[in-house]
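K.L.:
Listed next: structures, encoded as structure tokens.
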Structure P
Amino acid sequence: MIQDILPYKLNNSYQPDAKPDEDSLIVVFKDNKLLLKIDSSGENVDFPRLKDFKGDSISDLTYIFSVDEEKFFLAEALCLNNENPGFETPAGYAFYNLRRIMGYELEPKRYMYAAFTAYHLSQWYENNSFCGRCGNKVMKDSFERALVCPKCGNKIYPRINPAVIVGVINGDRILLTKYKTGFAHNALIAGFTEIGETVEETIAREVMEETGLKVKNIRYYKSQPWGIAGDILIGYFCDVDGDDTISMDESELKYAEWVYRDDIVLQPYDYSLTNEMMRMFKEGNRVWN
């Protein structure tokens, strides 16, 4: 999965006094695209370093996290899509849509994980420039990763959306779906937890809404941060309960079928919790029992 970067480790502790040096990695977003270098083979990805930028073309850098000894700083002015007349794109770098490059197994994997996580934080900064309570401009908190309103004291923390990924099992078959629009590959039942709802209730509701099936024996599998959507994905396996006739929600799905393990077609990249869960079932692993 995207976060499996051992022996490297993400350190997301808040360090408001951290300062960049010439080798610090700089995260630059513009129009929701990320500044990266991808080599001609389409296999390797890199972030620009501070030393790659000329003069005052980069400014307002905020430390966001590190991966081992590599420190990442967010260039806020460009992240917020403001004009910066002095900005020059370093040679060899270009702005890439993260959703498009998800289809490639780019190395090093830790940089793809960093890109997803940086996107999550950049969107939080962009969407919370002003206090939702009084409308005053907010500022960074000095002690924790939060934005604080100097007028009314309201604090805003990074938003993390809980969502479930559900592998519904029926003997030697698993329920696979494809979305009606957008993502083109095989998927599992998925959905966001709603107000006042437990995760287990989310699973039962989402499976019923999308396929008309009841489920039982809900078992936790694994979780995954998914920065591209600001989610924490929580994976579960469960069994179909009773009638296994599918009644598909045609407004959301274009495909929902019971598929034997040997016939499962995996996603073309190994970043997602969904793909790992499909692969575990396909390979006959018994981790869901």
Structure Q
Amino acid sequence: MTIRILTAVVAIPLMLGSLYLGGWVFNLLMMALSVAGLLEFYNLGTVKGSSPNKVVGVGGGIAVTLLASLFVDPTQPWSVRWLMLMVPALMATSVMTLMIEMWRNKPQALYNVSTTLMGIVYVGLGFASLIYLRQFQLDGTLSIDTTGDLGFRFVAIMFVSVWMCDSMAYFVGMAIGRHKIFPRVSPKKSWEGSIAGMIASIATFGFGAMWFMPSLELHHGLICGLIVGVGGQLGDFAESWLKRDAEVKDSSQLIPGHGGVLDRFDSVLFVAPMLVIYAALLTLVPSLR
């Protein structure tokens, strides 16, 4: 517990400080976390007998976060240029991975290629989505607005909502949880805790948006809270399932007392892309605004 607390004392200010500063400070931290998370993911694959191409995978993770840093235009509300770039970029990566795999001469080529590409999509795009969300907000207000950095507020509210969802699900589940959701994947999680976490995330995002982002209409804040409640818990289940399948307790020991990057950001890696999809829908379908 002492190690966990000391790590949190260092890590939380580092994360919040980079989030507040934004720009390349935040983007480079996301890039570093993406690389660390990808290596953890590929190590899990290695435990299961896969031989992922770590060079291609890590390079792909760096590329998608770099594209998010360069092509999310902070002068246009909810620029979708980065999203359009992702399609040809992932297609090119898929072709390149297949071509290189032929020369690697490793067994289980299909398994290797699938693991390599899945790491880029799961981890790389997850952290790239955080870069995207840091630039803009769902109401289309620019984060460079001199009245306040709304991009910082939006992502900060998202992180707090994820934490509240996890905390309430844990404490309520421990106190009154009787009906298990998915015991094969995570035997301790209950429907009672899950519902409590969902309510907490919706309330937190709704109140957070109302107080700190008044230009964001309340129904958008509540929908974002719902996305956090659903996506965060699905992300937690998914990472638990991967670790259980690989028969490991933590994805790594990179963060003392807290496990690895995937252990700490499993919920966010699902939530951030889902929020980006919601934002893109608002941009492309004006009637939804």
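Coordinate-derived values only; no laboratory data. Owing to the predicted nature of the structure, the values given are computational and were not obtained by experimental measurement. Cβ atoms are built from the backbone, for glycine too; each structure is taken alone.
K.L.:
12.9 is what came out when mean count of other Cβ atoms within 10 Å over residues 105-112 was calculated for one structure; which of P, Q is it?
P.N.:
Q
K.L.:
helix-only ellipticity at 222 nm (-39500 (n - 2.57) for each DSSP H run of 4 or more, over all residues; to 500) was computed and gave -24500; which structure, P, Q, did it come from?
P.N.:
Only structure Q yields this read-out.
K.L.:
Computing distance in nm of label points 7 Å out along Cα→Cβ at positions 25 and 233 for each of P, Q, which one ends up highest?
P.N.:
The structure with the largest value is Q.
K.L.:
May I pose another question? Supply the structure label, taken from P, Q, corresponding to Kirkwood radius over Cα pairs in Å with the calculated value 19.7.
P.N.:
Q
K.L.:
Additional query: Comparing relative contact order in percent (Cα under 8 Å, 6 or more apart) across P, Q, which is largest?
P.N.:
The maximum falls on structure Q.
K.L.:
If distance in nm of label points 7 Å out along Cα→Cβ at positions 193 and 217 is computed to be 3.7, which of P, Q is the source?
P.N.:
Among P, Q, the structure yielding 3.7 for distance in nm of label points 7 Å out along Cα→Cβ at positions 193 and 217 is Q.
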